[in-house]
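Before anything else, here is the set of structures, which you'll find just below.
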Structure P
Amino acid sequence: MMIVQQDFLRKLKDFGLNSYESKLWTALLSRGISTAGELSDIAGVPRSRCYDVLESLEKKGFIITKLGKPIKYIAIEPSEVVERVKKRVKLDSDKQIEMLGELEGSSVLEELNALHTQGVDMVEPADLTGSVKGRNNIHNHMEHMIKNAKKDILIMTSADGLARKLDALKKSLKKAHERGVDIRVAAPLTDKNKVVIEDFKKYISFKNIDTMSGRFMLVDGEHTTFMLLDDSKVHPSYDAAVWARTPFFTNTIKALFQSIWKKE
């Protein structure tokens, strides 16, 4: 029996193969050409499953069936397999994008949006809160808030957080500005991030603050997302935030932000 390390077999999932497919394909690669029975013995795959799995590998373009008796199988070189997998993934991706594009303007999406609106209207305001974990997820959530902004976006962040947010949110912030949304950002402006913000001054107003620290974003006096931890002391994957849809709390924080903004 051929011994193949489990972590190596797990990596073959990137090729779109399950456990049995990985074992049989690597077994065939080691032989070049072989019968189902031989491959079963080498790979440790039950003989009753071999033909189905080999048929699946053939459909995916990993092997070729050699005509004759007994039936034998020929391995295709891995570099060619990689090209085939890339083409298949791209084709599947293109189909998914096309399908989603058709969904955007369909009555199905309108019905789903209507259901969501109806559901939100029935939810108590106190229930419209949630936690977000991990810096990438936080940025994704903030981007969603920005995309739905209609009046204003107010952000307070750290010196390092300023550069990160501008990089992660630049496209959605620019589009918000083009919709007429007022965007203001308060953060410590250092020699390092002053260079970063130069390109954003056309559509974002910046305020230097060094007397207090905080990380949050307010949208339209209704939505608040505030970070719970000091970003200089936490790993990005452990960063955490809380989102709340609450005009009462959001406008309280907004008043604090505006008082800081007015100070010289």
Structure Q
Amino acid sequence: MIGICAENDRHADLTIRAAQASKHVLCEKPMALTLADCVRMIAAVESAGVTFMPCFPKRFCVIHQKTKDLISSDELVQVSSARIRHSHLLGYVDSFRNTWFADPARAGGGTVVDQAIHALEFLRWVFGEPESVTAEMTTLLPGLDLEDYVVALLRFPEDVLVVLQSSWTQQAGESTVEIFGERGTLIQSYGDLASIRAAPDGDPAPLRVWRTDDGDEGSWTEYDLTLFHEQSHRVQAEAFFATVTAGAPPALTAEDGRRAVELVAALYRAASEGARIDL
């Protein structure tokens, strides 16, 4: 088994070399910088008969899993809209700005590739495949050659509209996911680097649901769950090892990785063309 944590532009070739050596691969996001490279990678791992899993730790976080369960069980009844933020503050940190993360050739993009991709993968996991996207992005910090801030609007089945926000310039925060429905509201807190670093001491509630019934004023339910971050990365690695050992299909597939790259490309195209992109 091999874990690929190299620069983004090396993911494709390293994966293909690993597959040709009959090694199972756990690969950091993005799977590749182009859809053509994703196709090459899929062909290589399928030909070699090895397991490939892209790294999207949100799927392995108990908070996000509970969110997925609540939405899938229609806990809020009809979802009308949602908002998600996945950001950090590292645009202000020289030790980040002076690495390959800020090199367009090696990174392939800024906050969209680095952070928004996590939100995109989470959203399609919870709501299904998006139908269209519009986006605006900019570079706020001097000296950067990549976008450090993006806002996107995605339309999902049943006319669910979702606002996605991602940045390298957000230092603190609280609510990172808000999902609004006919009979309630779900709030996730402290779910990205910008907010987890600002989590208060003690045991803050990372997941709360406001529920109402006919004639009911409503009330909050707080879920006692573990704040994710490092925990979810470890759990994903453990899940990958277990999958390979058992010879079972992975929870995240190469097609999930390819689809995430496709959505990233759609965001860039929407921002570049100033248009809604149908997916």
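Given a computed value of 3.0 for distance in nm of label points 7 Å out along Cα→Cβ at positions 146 and 186, which structure among P, Q does it belong to?
Q
Quick check on the output: 4.8 is distance in nm of label points 7 Å out along Cα→Cβ at positions 98 and 242, derived from one of P, Q. Which one produced it? Each step should come with its number before you reach the end.
On the way: P: 4.8; Q: 4.2.
Derived from the structure labelled P.
Taking mean count of other Cβ atoms within 10 Å over residues 90-97 from the coordinates of each of P, Q, which one would give 10.1?
Only structure P yields this read-out.
Thinking of P, Q, which structure, once helix-only ellipticity at 222 nm (-39500 (n - 2.57) for each DSSP H run of 4 or more, over all residues; to 500) is computed, gives back -17000?
P
State the single structure among P, Q that was used to calculate Cα Rg over 2.2 N^0.38 Å, giving 1.51.
Derived from P, not from the others.
Tell me which of P, Q gives 15 when you compute relative contact order in percent (Cα under 8 Å, 6 or more apart).
The read-out was computed on structure P.
The numbers here are math on the coordinates, done by the rules we state, and not lab data. As the structure is a computational prediction, the values presented were derived from the model and not from experiment. Cβ atoms are built from the backbone, for glycine too; each structure is taken alone.
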